[in-house]
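Structures incoming, each one as structure tokens.
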Structure 1
Amino acid sequence: MKIVNPATGVVLKEISEDSAAAVTAKIARARAAQPGWAATPLQTRLAAITRFRDAVVANKDELALLLTREMGKPIAQARNELAALPGRIDFFLRKTPEVVADESVLVEGEPGAPALQEIVAFEPLGVVANVSAWNYPYFVGSNVFVPALLTGNAVLYKPSELTTLTGLRIVELLHQAGIPADVMIAVVGGGATGAALVAGDVDGVFFTGSFATGKRIAEAVAGRMIKLQLELGGKDPTYVCDDVNVQAAAESLADGAMYNNGQSCCSVERIYVQRAIYPAFLDAFVKTVRGFVVGAPEDPSTYISPLARREQLAVLESQVADAVAKGGRVLVGGQRATPDGGAFLPTVVADATDDMSLMREESFGPVIGIAPVDGDDEAVRRMNDNDYGLTAGVYSASRERARAILARVEAGSVYWNCCDRVSPRLPWTGRKQSGMGSTLSTHGIRTFLQPKAWHLRKPA
């Protein structure tokens, strides 16, 4: 397997992929090691993850450069991801002890209670398969492997083939921090390797990626009675009401649509604007987008860089062509930055209609469709008219108005006057084709545990 810099085409490294037999052997190693790890005191596990956190901080510049060279993320944004990771890990370190603690639900001697005690205890799932994503390898990966390890699970971690070197470096740092080699195991390869991992003797599958792949995984594990969690895509809408500060809303949403080259499952992908401010919003939005610097990813001033997957360029070109054929107006961009390069110009399509592929299917690139609406009811109807339900937002001066609108929107995360934001304190979850289950928050810690009911009666 060749690891290629998407900006230069230079092969960074060639790595052997794990065969199905190699995957099976790695699962067996994890299976043998997991009971010992689960029996390790929680404080020891917490200390190891704390050392990993500190190693990320100490090596942040090296790690950011590797990520940029491997997937093309602008270096400033790679550094942002590394800078924000410790806060996310700190949340898991702080909250895991209370999540794993036993719960006494009936205590002997309480008034009216029988002479017994009832306790809910929490045990690890066992061996967890983590098939991770390339767009935010530190965020997406750590949402799974950090709480999984803290709660006593062994992890088979398959980074995306587009960020294999980053994934291997993560595992190396975890081992150096004190996580046993057979408790955190890297699985290297593409789709066939991932399929072998999912088919293996594991107790849980945690996948982040496209709906199409998530559906195949769900079908593959059906009937096996194991934990399945899918963090899939989105076609995330935002509604801009007529009472906003137009300039502020436009600047915020342009960043939400284009950051990380639009390669985020929670990137803003559809914008509906109340008709009274539609022209002013378009002007402010386009002005902001024209200020985004398109360039080499290792240049700190670059905001838009080559896409991680060159084949996505054709998808974006097709979406723009379809939009134009159906009456959309390209206000800026609409094509590759250079004929033979991997970057796509930040693109704004006005007068978008919901039958355009640009408004229905994930773009995963710096392309946005914007449409006028006559009011809140139309906005809600059009926001919900999609197969995805990951995030949605409303920009309005009124908190009450925004909450009333968002209460009617089918999405796992909703935003008022912000977008493209993930908090470790809140569950990350989707509706419809955006997935099932939750990462982050205390819910995202407990997902790696299974309850055991204890009935304790003293002998007569």
Structure 2
Amino acid sequence: MRKTIFLFLFALLFLHKANAQYTALSADSIFYQMKKVADWQWRDVETNGWKNPKKDWTNGAMYTGMMAWARLANDETYYKKLIQVGEDNSWKIGNYRFFADDYCVGQLYSQLYAIYKVPKYIEDFKNLGDSLVKINHREHLEWKNNIHMREWAWCDALFMAPPALAYLSQATGDPKYLDKASELWWKSTAYLLDKDENLYYRDSRYFNKKEKNGAKVFWSRGNGWVIGGLVRVLAIMPNQHPDRERFMDLFKKMASKLAALQQPDGSWHASLLDPASYPSKETSGTGFICYAMAWGVNNGILPAAKYTPIIAKAWSALSSAVHANGKLGYVQAQGAAPDKVGYEDTDVYGTGAFLLAGAEVFRLNLLQKDKVVIKEVNNPSSITKEHQIVVTWKQISEKFNRLNPKNLVAKDAATGVTVPLKINYKGKSPKNVSITTNITAGASKFLEISSK
């Protein structure tokens, strides 16, 4: 009897903690946390200079998060900064044209082209893509003879290259780049994926290495690169694509494995199977994993009941690593394997991971809200436009009991700023609610309708 009571009380305590974590997530201003981190990163590179060339993979990974932030921020300032990066690069990729790291920046170029339709943005990257699809990639992926300059022989490449090619397909409407990305993804996966663990080795040099506890070496950020790249490809891949189900299956298996490896502090430590040897949280791997899981829940691929508490804990771990000025700490330095990390350690790719995660956690937060109507409005054009959103009264009344129309209020879900709404009537009965709002080029706005 005592054992039964103990188990019951333990279960109640667990549920209370899970709910408390989710409440903390809901109460936190995800939008302003993202803004603080994004603004610090721009100030840092503009004040202290760029540690690496603007075409470098480190910055390319940062731009992926900055693009996600720019869409949410509804402020053209951030797109202007990213366009300036392209101008500074003359819209060129890196010097080693078949080296995946050197065309990570193609993700930025293709996404900006999708908004502004300026041909020069993707001209150089498209030339590279056209060359890639013609090559028969038949070399073995063993880490020797500079194989990484020609093939995706290391797991990091699966974030750098496949999404870049997928976004190029989206920009041009030509599926051949996405098809090549899929072909090479599965070549790398056949070589680097440990099917027993559903985790990726960094490269062939790690196949037989062991951690201090005797476990296999699986790097948190390395697997974060993979699952982050995976969902970026899935986000572009059409439902009818012949390889989509394979990607979906891999995503679910990786997510499940990583969920089981989350540490009590909410993060994934540098070594996935030997976290005790690297006891600090690590925010770049955690950021990419959190991003991928939140994307999976938002798109109905991963079950919300299981993954929402995991995501909430991960976001809490990421948020607690943000300094008062917006600097993101606990970012492991550039490398190829687990390593020590501390509160002062930062790098631009960590910011990219944080912003990608924040954008998806923000959406997840809205999807989980009850007694509100959420509407996302997109402006895919290259100019600021006024948009009118119409919500039927049926959609609204389904969310509220005994609703008094005079009590309705609308606000920008990101900023909390009240937005004027108009109730339109058919006779004496409410017909719909209309909201008119400005949305900047390439941005999204989330509107929240609730009752006072």
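Derivation of every value follows stated rules applied to the coordinates shown; laboratory data play no part. Fair warning: this is a prediction, and the values are worked out from it, not measured in the lab. Cβ atoms are built from the backbone, for glycine too; each structure is taken alone.
Compare FRET efficiency 1/(1 + (r/R0)^6) of positions 255 and 343 (r between Cβ atoms, R0 = 25 Å, to 0.05) across structures 1, 2 and report the one with the greatest value.
1
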* To do: Assuming -16000 is helix-only ellipticity at 222 nm (-39500 (n - 2.57) for each DSSP H run of 4 or more, over all residues; to 500) as calculated from a single structure, say which of 1, 2 it is.
  => 2
* Tell me which of 1, 2 gives -0.67, -1.10, -1.25 when you compute log10 I(q)/I(0) by the Debye sum over Cα atoms at q = 0.16, 0.23, 0.26 Å⁻¹, for residues 287-374 alone. => 2
